[in-house]
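Just so it is clear, none of the values below were taken in a lab; they were calculated from the coordinates. Predicted model only: the values in this text are computed from it and were never measured. Cβ atoms are built from the backbone, for glycine too; each structure is taken alone.
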Structure P
């Protein structure tokens, strides 16, 4: 079964303050509207990401398609800042905050019965067509649709995402919820 990562959110900390107006003046691929939002948006074409930079030295990168690309995007932003006269002290401390992935179980799923048998689920088809399953171990949230397609969110690593999807598959198979 193929698991496709849709988005990786990573945060980074540099123990220093930044003047975001200085950064905005230097780079054309940035957006800074302090009246609307306190962070500066720094867009990269490769990897295609957007990194928010705050005056506190904190950063949040979104849009990467892997953990490796998220880390490389943050390091690239820091490198570009340095190369263009922004003083950066030290290296960023990077943490993966969330991974959103999709997968296809290639089987239709009986969501009604799944909602009755599984714990930590929410299923209200009048409101949302998917079953929401809060997995305890690993700690993730999976949206399961009758088509067998799933969205997994909350994973802090690609391994956790894979384990969640495979665990869900095993549970559905064990309870004979495929048809």
Structure Q
């Protein structure tokens, strides 16, 4: 089944982490992929300690996308595409039952992944495993294919008052 956690609000990644822990705690084999994030977020350390959970981040993502030049974007796109191929392999060859693709929608919308492969993965693999994609502005074809859609809406956030992201709360 396909799950989408989307919207402008805080909580998409947090919800995906919660589902990873729940599924893993029930004995499911899980994997948590972070696109556009280099693995420095506070949740990664604890996710790496879970048995039967694979964690893969885009370690080359050291800048925001608007700071990247074309060559850097191409390199990131290759890493993201390789990550997606690894997710497919985990389902096909290792029996992984839950795949989280955090910030997938942003990588997809910014063309920082092979979108043809991504479309194929979503279409083919959501019948074989639980697939969770997070990010903003899901394309209509993903919305139609989804079994679950949860939208996080920003109503109020400290960032709007000039407060920077805080370790342990926002990252």
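Figure out for me which of the structures P, Q the number 18.4 belongs to, where mean count of other Cβ atoms within 10 Å over residues 65-72 was derived from the coordinates.
So the calculation was done on P.
Where does the value -12500 come from, among P, Q, when helix-only ellipticity at 222 nm (-39500 (n - 2.57) for each DSSP H run of 4 or more, over all residues; to 500) is the thing being computed?
Structure Q accounts for this read-out.
Quick check for you: by relative contact order in percent (Cα under 8 Å, 6 or more apart), which of P, Q is greatest?
Structure Q gives the largest value of relative contact order in percent (Cα under 8 Å, 6 or more apart) among P, Q.
2.5 is what came out when distance in nm of label points 7 Å out along Cα→Cβ at positions 57 and 81 was calculated for one structure; which of P, Q is it?
For distance in nm of label points 7 Å out along Cα→Cβ at positions 57 and 81, the value 2.5 is produced by structure Q.
Quick check: 0.95 is what I get for FRET efficiency 1/(1 + (r/R0)^6) of positions 25 and 105 (r between Cβ atoms, R0 = 41 Å, to 0.05), calculated from one of P, Q. Which structure matches?
Label of the originating structure: Q.
For which of P, Q does Rg and Dmax of the Cα atoms in Å, calculated from the coordinates, equal 20.1, 61?
Checking each candidate, the match is P.
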